[in-house]
1. Taking FRET efficiency 1/(1 + (r/R0)^6) of positions 200 and 352 (r between Cβ atoms, R0 = 35 Å, to 0.05) from the coordinates of each of I, II, which one would give 0.60?
2. Quick one: P(r) over Cα pairs in 10 Å bins from 0, in percent came out at 5, 18, 20, 17, 12, 10, 10, 7, 2, 0 when computed from one of I, II, so which one is it?
3. As an exercise: helix-only ellipticity at 222 nm (-39500 (n - 2.57) for each DSSP H run of 4 or more, over all residues; to 500), calculated from one structure in I, II, equals -4500. Which structure is it?
4. Thinking of I, II, which structure, once Cα extents along the principal axes in Å, for residues 176-303 alone is computed, gives back 51, 34, 28?
Structure I
């Protein structure tokens, strides 16, 4: 049964569940989704510390220091990072201090080394007006008991560093969904196999591998199955504990489009078999034993677009993501798009900022079986169903696939 895109997405999202959580070594947490709230067990910084190399001292004593009127102090300590002070700072004294070292008792400021000169156990201060601001106070960034990182956060660069800072060597994150990828078609040869007459390479599985990884999931390649129902069923049986099974090919109305027969024999409940989008209309979605099965077109562009619009959001939900949608915006169309369509159409495009506004250009070679335009695409133009040809200068909706 054919369904609108919004309905297909809703069916898929309702058919999948968020994965279980697991503890993972911090080094393996990049782009994973936190399944726990991170609460600080201690203050950070854990002590008052120096943000620079210089001298810890009583700030009020050096506020008027200048090159013509230096203030000279006795040096009573040398504090490298990782050590503890051995002497307190009193009026008339200073402690040499390195970046990150604890500020000694009695010190109320730090003067940077470039504004000093040390000789014979004494240091001359040539500028000290900002000394009081040069102390990182205990707990000024993070207080003990503070909720620092929320559950559902995607672990990015900052989160990786912060988790390490807080000693979270094995955070709890959601498991990455495992996605079985099978290409069907007697004409399909794998990437490293000889290419006989009439055959084509299996580009779909490798294209979808990238899309699966980009959705935070783990691809499992099942290879290629020729157009025979028992062969396809046998290959699908090797998916094991995969959480989703995605196939390409065999979903149209030809004599060798066998996925409907495969679903019937395997007892897979069909959820829908066509979606109102171009490219990518043939999508056979089903459900069995708690797992979604998705059959995509054998045409690369159609398979890629349908995966992006229907499968990706479901995978993001399974991996624990809260925000599962690509950002959308409006942009100025700088070249015409002459096709009409009875369904929502997605057009690979190049979007870029120009003079404070966004422009977008449809890329050439947009056929169902063509991939070349996808290489340069950083966006998709979203053309509503029933739209007439679009003239240059039109404002269009754009789905962003990458940062601009």
Structure II
């Protein structure tokens, strides 16, 4: 069974390969196989290493739905499209939160066609993730000179990003949605035509990302819409000269509007939600695995003074001296690499950029999401998973044009010349 599905997926990926006229065959196929391996690794790690077992529990819930589909297809379809928390089926699931049930519905379709195979379902999820990542990689490589190596590192091969966006977890589909919207946005910025089908898929990607990781999607959407409007306004002289001021004002204005679309974003409770989540993680985590903040409470001043530490911790912790266990050490080595990559930027010959608007959008998204996640999720282990929502963009920013990456790129080019 698994061989049949693997060959089917290989056929789909091969069609995508030919349809997009991919030039770098080795990079393409190795990136796909790496995703598949990381998807399998997620299942194995949760089987033999982690105590928490949400990926397998998601699948057990999905099997409840696939069993329903085989016995009563009508009720199954009705639950997929109109089911709510009052349904007996919903109550029979282990995870009854809306975002978890949304994911379980997707997995149940794969469970149904795979004969309730976790591993086959994982291959499908990993492939969806890969295709979205490859489209973004290819778009970035086409639009930005000498960006292939940095884009490959950020979107195709960065270990924790690929690991946490390949298995049967929310991050896989959510990040695929973010990647697809990023691709559409880049095409828009570069004046490339966006087809109706691509736009519709973009809306679907936003819907998926919102239902799985609404805080990723909300911040991403605010940054994207703000940047798109400023890009259109830059044809006017005033907006072109003071685009950063226009961007800031618009960003605050759109944030105010978006704050009304979800109860957790209401200004009256936003800070309390952060603190409540923080306190819940503190209660269930070991002190040595936590980010310790200074008197964190639900006030703006407390958030501001703790934000620098949240940003530093979210980007670069755990450090080697505080990591424990195999996964902790791997995360620490990865963070050390990020720090080296960031510091090597200080040896740039020039800091000039032609992409001020895009760079601003990325940095604001990365910084704000990093701070919010670190404040509300101070457990370093959990944070290393949640941060994949911004990490690939951060990796690309510090890798593109980086003297260290440029040396590697040039030496590789001369070797193949």
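1. I
2. Details: I: 5, 18, 20, 17, 12, 10, 10, 7, 2, 0; II: 4, 20, 31, 28, 14, 3, 0.
Considering all the candidates, the number was obtained from I.
3. On the way: I: -4500; II: -24500.
The value was obtained from structure I.
4. Details: I: 40, 33, 31; II: 51, 34, 28.
Label of the originating structure: II.
Bear in mind these aren't lab numbers, they're just calculated from the coordinates by the rules spelled out. None of the values given here were measured: they were computed from a predicted structure. Cβ atoms are built from the backbone, for glycine too; each structure is taken alone.
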